[in-house]
Structure P
Amino acid sequence: MSLQLSRRAVMRGMVSTAVSLAFAPSAFALHGPPAGKIALRFNENPYGPSARALKAAEEALGMGAYYPTDIVGDLMGAIAEKNKIGLDNMVLSSGSNEALQAAFVAWGKKGKVLLPELTYTDHLAYSRRMGVELVTIPLGEDMAIDLDKMSAAVDDSISLVYICNPNNPTGMALDGDALRDFCRSVGKKAVVLIDEAYNELTDKPEYTSMIDLVREEENVVVMRTFSKIFGMAGLRVGYGMARPDLAETIAGHVMAWPNGPGMAAAHASYQDSEFIRFSRAKVIEGRNMVNATFRRNGIEPLPSQTNFVYADIGRNATEFQKRMDERDILIRGSFEGYPNYSRVSMGKIEDLEAFDRVFTEVYNS
């Protein structure tokens, strides 16, 4: 909701203040999926932001004339305390994507960036435009990231190794100890960046995370976001955790800091354990529903530990996406190199009930 529109609304007497309008339910008609459509395409969490996050953002929006100051330290302090690191291990960004781009550009000046062939890509186009050279390694036959092949590919030309864990779009998580061994070994040659956007949704978040290697001052960077379990994709807040020199390097290449209402919402949400438990439970419930839909139709999905499910549906996924769109269900089409694989994100339970019905009808028609 734009401030300009909020002022017009106030003048018409629609609401008592611009702040209350900004978070009124009707305001969201200008955001999210098109009217009448169910969005299961962008790995969003429709159960967020939490009520506490909305209240905090509301208050921050009312002070939007001023640059955010204390909230920066408050948010970084809360994250640092929970992860048992120092403030000098932290870097904030406008969504984790901004920090990912910053890291790719920073180390792309020193060498090539190594990454899996099928992984999260929204930060790659920008990196290429900035002259970063990317080297990709195919996934294993089981669709998992092949750590042995990744390790073997690291030579003096590689400055940064990127791994999204759990991976996107597969949803599969690497074994924590196997990844730790990889990071310690490869970290002797290059910086290892672990994108943990979905960590809070994994079966064992602490075991899966590489934050312990940050505390040990290994050559490792951990990136996270408030877009997934916290349901704040539109508020654009992300962060990185690394050894102080690595964090400083990333911070030196970040161009866009998070907005004040976003940071306020993130601070409130980060400490809202009740909402985090609720959000996680809803995502897992929805994931089980989507898995069941696939299996009822003879499709075995990949083992996801995220808020989406990836499966070979045995036909062109982009064509199938179009047919689902005609029935008002928005899912992801095919990814390059995997034409028959479809990715379905979690929606609210009622949305996934509709998905189950429509998917079965379209798939069998």
Structure Q
Amino acid sequence: MADEAEQATGPIATATLIGHGGAEQAFLDTAAAGRMPHAWLLSGPRGIGKMTLALRMARFQLSQTEGGLFGVPDDLQMSPDEDVFRRVLAGGHGDLQLIERTFNDKTKKMRGDIVVDQIRALGRFFAMTSAEGGWRIAIIDGAEEMNPNAANALLKLLEEPPENSLLLLVSHAAGRLLPTIRSRCRQLVLRPLSEDDAMAVLAEQLPDLAEAERLGLVRLAEGSPGRAIAMAAEGGLQTYDELLAMVRNLPELDFAAVHALGDRLNRANNEAAYRVWIDLLRLWLSRLARGGAALERMNEAVAGETALAQRLTGAVGLDRWVELWEKIGGLAMRAERVNLDRKQVVLNAFMALQNTARQ
């Protein structure tokens, strides 16, 4: 377990949080007042630090039961050398449960949603006596991914919360949660980071990356360091440049290249690359539409973005590009839920691009 902890990455291994001091202070003020709600909902775009904040909140509350703190501190910072941090990192704290989508042994793929058995198990976890005499805490990462049965099971848990239980819901799309779930949570809405804050996160997480590439990734990720890090892992700006090269001559497309891309992304070990490609495609459409509508000045992440956006939005109305952005988002969401063939999703997306550019 020690070796696994040393190799852990991501929010669970992250000791610092940049850019969300207001949200941390709201939590600390509530703790200081002795009015801790039984559930918090942390919402906002992917990759901006919601899970990192949830883990900081959980470690703080777990520390309150172990005599490690006197009173309420000024922030949620905790050294990675502290016992609570190390045990959470190693997955060895008996009073903390992490809930997320799991691997399906039958399909050999990640499940499309969080299932009811996971939430029922959470109910049993909360019903048990705390292992250390204090709070029992659960974090649901991607709470909007609960299927209807799981959501209803969670609602029952929220209606009759056990004593000294704390539920932290992390959601990238809180509007997809049941209104009755949202209403039973104290809500913290997190915003994308400023360019300076996002650059600071990437400097810490990707210190070997050239500053110019970090800046390009930050501009692409639009205030989401997590998204920028995911992009960097799959080729970063080179991947985005490849995307723009494939759409540069729209409505003409090189379908041999599209098929090759689909084959590559459909490989068993390329799910992360597929997610980044879909994310980049929707991001490009969003940047194209906003730039064409002159709602903001386009800060180019790669050369040629502005000229391409001007040509395409000049030839086809902005409303058509916005519709396409929504269509591809819906396609990607449905594909994830029912585990559709990734190559077919890629082909459908590029055919939709071509059809829109021809209108």
Structure R
Amino acid sequence: MNTLFFSLIRLSIGAGDKLSRQPSEEEWGELYKMAVKQSLVGICFVGVRKYMGTSAQSGDIPVVPKKVYFQWLGTAAQIQQRNDLMSQRCVELQSKLGLYGINSSILKGQAVAMYYGELKDYRQPGDIDVYVDCGRVKAIEYAHSIKQEYVNWDYKHLHLKIFKDTEVEIHHRPEVLLNLAKNKRLQRYFRSEESQKQIFQREGKLVAPSAEFNLFYILLHIYRHFLYEGVGLRQLMDYYFVLRAVYGQECKSKGLQTIEMFGMERFAKGVMWIMQGVFGLDEQYLLCEPNENEGRYILAQVMVGGNFGHHDERLKTCKKQGKNGAVGKILRHNLHLLTHYPSEVIWAPVWIVYHWCWKRIVR
């Protein structure tokens, strides 16, 4: 089924011209479920329409069951409407922050959707992540200024209750690494003049990071989620479009140097294999030589966990055990990563203690 699903993905994004074979009626239902699990319902619906159009031209009878097709159609329409709303909310949010004297940049989400071209309205949106240059204290002050009495915050971001229909996360740091030494270096990198310039770029109606910045940042985001929560094909598809949006070997070489600086080259090589094997990315867009063994390992975890690991049964049992029990269970679950990414796995319990102490000191 995975091979068939991957061919549907490639057909959807224009990297393939047909399915690997004609699905049965039962398999169409399974393909829909896989698209739901990976949050690719909208994108894959584009492939379904292409398949039906090609079948009609060749005289074949498409066997997409009506119930599945109309369910797919309805969900895709909802995704399009949601994208319109999210784009509007991003503009409103940046306007509100600007009036308070805060510079902001939309991370991931609608900012990355711009790289999708004609497919952007079919990308399934999540919440709004926005980076602010004002630091944690002023970000919390802003939350209080809009009558949000309780503010849930941590080392990286805080949750903002500003829209009834959209969740907002304000990042006072774009991302973190649990390895304390690497994280210190990472925060210096984000604060550098060159990074700040790349983060705050006008992209249409939004201020959003450049494709050059996202070459490292989106991979870092995928890396973090893969290690500690789980990641799905939707996030990897984002990186596919980021890679296609970056032009010039010099820019790619610089991005690869940054990736190597933070010890992510093994992961990057595995992701490059997925970019080719799943999404059909042309070799000219690759950052580095693909590693098939690592790529297959990463892909296996992605297919089990689904979007952000929400479908990973191994983690679902962890979340029912309370906060302390969940931490222990997740750490044990992540032991399979030890031979692949030992530094990040070993530092995870250290980070938990560090963050607990840090929050009580700065509070």
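Which one of P, Q, R has percent of Cα pairs over 15 Å apart, for residues 40-127 alone, as calculated from the coordinates, equal to 66? Display every interim value, and only then the final one.
Numbers: P: 75; Q: 69; R: 66.
Among P, Q, R, the structure yielding 66 for percent of Cα pairs over 15 Å apart, for residues 40-127 alone is R.
If you rank structures P, Q, R by relative contact order in percent (Cα under 8 Å, 6 or more apart), which sits at the top with the largest value? Let's see the in-between values first.
Values: P: 23; Q: 18; R: 15.
If we compare relative contact order in percent (Cα under 8 Å, 6 or more apart) over P, Q, R, the biggest value is for P.
Where does the value -12500 come from, among P, Q, R, when helix-only ellipticity at 222 nm (-39500 (n - 2.57) for each DSSP H run of 4 or more, over all residues; to 500) is the thing being computed? Kindly include the intermediate steps, with their values, before the conclusion.
Details: P: -12500; Q: -16500; R: -20000.
Structure P accounts for this read-out.
Read-outs throughout are calculated quantities, based only on the coordinates presented, and are distinct from any laboratory measurement. Just so it is clear, the model here is predicted, and its values are computed rather than measured.
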